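Nothing in this text is a laboratory measurement; each read-out follows from the coordinates by a stated rule. Owing to the predicted nature of the structure, the values given are computational and were not obtained by experimental measurement. Cβ atoms are built from the backbone, for glycine too; each structure is taken alone.
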Structure I
């Protein structure tokens, strides 16, 4: 078996300056009630030949234009699932998937292949998608296939237009992820972001969805999220994205790691 921690090289068109190496990093997700590590989100990192990171808003359109998104998605799923198979069985894995990949009808097949190859239990894998994916008929069909496999589904980047949650009432998703732009303004004096986040959490709970807050950076944000009733959070307040080896070391700690839920005094 390949080492799951190995960074695989992928070489796209050199003329675009995107030749380099792809790898995954893993950002912890934390239980806001206990501080317990729940799992990791796998994030793609791609460095060009000079060692500079290529941002997703450059990489993803480049791959979509050349029909490489399905290949890239399959690689991410395969590497991430192999890595997660090394973790204790209670530690979850989340992977992102675009509407483009789902519309092609190949995302579910790639996920199934990655699960079979790695031996990872399907209920340990969460696929994060946009609200557009859920409302798109072609994409929704692939999502239903994933759900039948036992894969968990999360709607990502829910922001100011949070009323879209109502549209998820009869969908196969189980979790709503609150956009980082709202979390950034959570403690602003005008209280607008807090009101919106509170409404998202309340509506999600009424529909049976869990909530995850992303891009949490301060102890004050954690305090507010706990007051509001959000269940899970991730962000630099808890930890930056970790290498594959670092994530495995953290996940395997005995006793299980717990993160601080408030900033240190002073």
Structure II
């Protein structure tokens, strides 16, 4: 009697195969959903990072007579070694959490410290920052003195920016080396880390997603790592440079101060 009961609840081979097939189908349906949900959570966390950074920059600007920090300039560390001091170190007192400089979708996108050491600065990044995910809008955070690469120019001041809502400050990006994709050394291409979207913050303090599309071209960054080219894919200033009526096939940076000319929105340098 007991043996007959055991046989009555046993699965046949066909039944097992059917169950396995159903599980496989459910997995194929649900795994992409879970993956998208995880990426959405990372995107939200990344956007929060950029909001915090925007708030920190705004506080810095208030404390320094409406002047934005320089992107980078030459300094010396405690061992008197030449090093590069970046805007990350400048606004750190207002942030107090270095993780806000790292997007969870690509936290080690750029080794900032190693990049400066390659340039001949044994102290690397003065503030001890190593990995980062966000790029500066170098038209807002102007170049300081970093010979022989950069010459200092005056810092940008808030009243100079006519359209703060449309002008970016930091965004999902990287730092290019001279390579294909028309990348030049120290170009700052945007990166579509969030399912063809990039996150960015703006001079007025808000942060939002920016639609991008992949060009299909791959270059390298300043660390020698592969760097995919993404193009801004939504209307606004980051489609062309001011004075040029014809947008390029791929505007791959969120660089420039938002402006308008006779053809509409455009991006330009202030210096």
Checklist entry - distance in nm of label points 7 Å out along Cα→Cβ at positions 29 and 77 was computed and gave 1.7; which structure, I, II, did it come from? => result I
Next on the checklist: Say we calculate distance in nm of label points 7 Å out along Cα→Cβ at positions 37 and 253 for every structure; which of I, II gives the highest result?
Outcome noted: II
Checklist entry - 20 is what came out when relative contact order in percent (Cα under 8 Å, 6 or more apart) was calculated for one structure; which of I, II is it? => result I
Checklist entry - If you work out distance in nm of label points 7 Å out along Cα→Cβ at positions 141 and 181 for I, II, which one comes out largest? => result I
Next on the checklist: So if we calculate Rg/Rh (Cα atoms, Kirkwood Rh) for every structure here (I, II), which label has the highest result?
Outcome noted: II
Item to check | Structure responsible for 2.1, with distance in nm of label points 7 Å out along Cα→Cβ at positions 53 and 133 calculated and labels I, II on offer | outcome: I
